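What follows is calculated from the coordinates using simple rules that are stated; it is not laboratory data. Note that the coordinates shown come from a computational prediction; the quantities given were computed from them, not determined experimentally. Cβ atoms are built from the backbone, for glycine too; each structure is taken alone.
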Structure 1
Amino acid sequence: MTDRSLLRERYLRDPLPVRLGGLAANLARVRSFSDNPAHGDAVAQLLEESEWFIEWTAPDASVESQAVLVACQRDIARWRRSWAEVWEDPARRADVAERANAWSGQFLGISGLVRVVAQNPATA
């Protein structure tokens with residue numbers, strides 16, 4: 001059994017909200033690791049793993065969530081297609097970090113694991 005097979009088996013043991021939370025965590029790590037140009041390989045691995053998580057999660061998700069998962073997977077595929085160039089360009093690397101962070105927040109919201117409450121700055 002390959003490492004990927006073991007990871008898939010372990011990942012699929014969790015309920016859908018936990019899987020979406022795991023995907024959100026991976027994408028948050030992409031954001032965090034993107035601050036350091038030396039972390040290109042680690043970010044590439046996180047993106048590849050995130051693609052797997054999406055592939056394994058989509059069949060169990062609602063149609064609305066599937067649409068979001070597919071849109072994220074398209075972004076990841078686009079980044080990975082020319083990864084060396086993306087990573088070497090600070091503006092493109094920052095865009096990856098920003099988009100990954102946005103996807104992370106979206107998946108965390110979809111998961112229902114954390115209730116996202118919009119705060120009015122006047123009442124905070």
Structure 2
Amino acid sequence: MNDPSGREPARNPNDLERLLVSREREGDVDGMIALYEPSAVLIDDDETLLRGREAIREFYAAMVATGRKFHFGDQQEPLISGDLALTSTRFPGGRVTAEVARRQRDGTWLWVIDRFSIS
């Protein structure tokens with residue numbers, strides 16, 4: 001298990017999106033960060049590249065503080081090759097996300113790359 005706090009881990013690459021949205025809605029920034037590898041990168045809606053958990057933590061903490069709430073979208077089946085998976089979600093209005101997750105030694109999944117919008 002990747003999260004020593006006992007939070008539910010991502011046992012499937014598509015669990016990551018569901019867990020992120022649920023944790024964001026609860027204001028659980030630490031839980032959100034636990035879904036990323038330590039050296040992960042995130043590209044936000046403004047095309048800002050954030051490197052590493054600390055930068056991603058600052059971003060999500062600021063977002064949670066604004067009261068913005070994520071929405072659940074239509075997840076595509078993950079494309080898995082070995083220990084890597086490409087995940088994607090389409091939202092009403094046409095926005096599409098793309099993420100790369102990596103299977104961890106314990107069989108759970110964490111994001112390595114997270115791009116909020118590719119369209």
Structure 3
Amino acid sequence: MNGERGFTIIEVLIAVLILTVGLLGLVSSGALVTRMIGEGNRFTEASTVANRRFEMFRSQWSANNCNSAADGSTTAQGFTVTWSVVSVSGGKARQVQLTVSSPTARGTRTDTFYRTIPCS
């Protein structure tokens with residue numbers, strides 16, 4: 001019997017424990033990556049909504065020399081969009097602070113974008 005080779009039960013239990021710890025780490029990092037991808041997609045959608053709103057401001061304000069530039073808010077594609085407008089460069093441009101809010105599983109996520117839009 002002394003000549004038999006193999007693993008003892010202690011060695012097998014330690015190997016299973018090490019494997020379990022490694023697999024748990026892999027599963028938790030997979031969940032983190034999935035959540036980060038979701039947040040990245042949401043931020044991409046929010047920035048797309050903001051860019052569309054900035055382009056709309058640019059076309060509206062350039063047509064009437066920024067006379068219609070005013071603070072406001074709206075809802076677009078499940079996002080709440082609010083903006084504030086400040087005259088800059090002696091009235092030759094408008095600084096827009098645009099805030100895009102969206103509900104998430106952990107509450108509300110808010111992203112803020114800034115753009116200076118020249119007046120005609």
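Source structure of the calculated read-out (mean projected area of the Cα convex hull in nm², 9.0) within 1, 2, 3: 1. Of the structures labelled 1, 2, 3, which one yields -24500 when helix-only ellipticity at 222 nm (-39500 (n - 2.57) for each DSSP H run of 4 or more, over all residues; to 500) is computed from its coordinates? Attributed to the structure labelled 1. Largest in mean count of other Cβ atoms within 10 Å over residues 29-36 among the labelled structures 1, 2, 3 is structure 2. Hey, distance in nm of label points 7 Å out along Cα→Cβ at positions 21 and 69 derived from one of 1, 2, 3 reads 1.2; which structure? Checking each candidate, the match is 2. Assign the value 39, calculated as relative contact order in percent (Cα under 8 Å, 6 or more apart), to the correct structure from 1, 2, 3. Value 39 for relative contact order in percent (Cα under 8 Å, 6 or more apart) corresponds to 1 out of 1, 2, 3.
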